[in-house]
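Presented below are the structures under discussion, each in the form of C-alpha cells.
Taken together, the values in this text are just the output of simple stated rules run on the coordinates, not laboratory data. Values in this document were obtained by computation on a predicted structure and should not be read as measured data.
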Structure P
C-alpha cells in the first residue's frame, strides 16, 4: 500500500470528529474509525481488526454504524457535488504492502 499513499489523503480521526455512536446493550458508546482516506473519486472509512475479531458482535455493531453513516454521507454528497463514501472492515493480516486499496475494497467493502 506504499504507492497508494500517494493517491489518497489519509488521516486518523480524533475522538468526537464523526459523532458516531453504536448500540451495545443498554449503552451507546462512541465509535471512532481507524482511518479515513480521500481519493480523487471517493472517501473511505476504514476499520482494521484482528482476523479473529471479524465476526465479534461489537465489531459488527460498529461496522453497521459506519456503513449507515457512509450511506447518509453519500446521499448528502450527491446533493452537494461531493464524493461518495465507502466503508471497509479489513482483517489486520490482509493489509500488506503488496495490496492495493482497490484490492482490499474488492474483498472487504461493506457498501
Structure Q
C-alpha cells in the first residue's frame, strides 16, 4: 500500500511499514510545516493513506466532509510505543485495501475502521 506520514507520525511506523514492503513518504521530507489541508491534498493526489497522530485530521474528515484517500489516526500512549511499528503493520495486513477511503483509529489492542463520508 501507499502511505504518507504526517509530521506527527512516529518514525517507527514509517520504518516498520517500509520494512514490510509498503511505499511510505513523509511530509517532513516533501513539504515540512504544511497545513493540514495541504497534507490531505497531497495524500489524495497520490492516492496515499495518511498516517497521523493529530486528531485535527479526524475533524477535517468528519466535520467538514473533506474527502480523503484514507486516514489512520494512531492513538498510542508512551507506555505502549515499543509495539507501535509492529501493530501498524498488523492493522495494515488485516484491513488491506479497506483502508483506502476509510478513517481508522488504532489504539493498543484494537483498531476501528469507519468511513468519513
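Annotations for the structure displayed:
- Structures P, Q were shown, and Cα extents along the principal axes in Å at 32, 29, 26 was computed from Q.
- For percent of Cα pairs over 13 Å apart, for residues 57-96 alone computed as 61, the structure of P, Q it came from: Q
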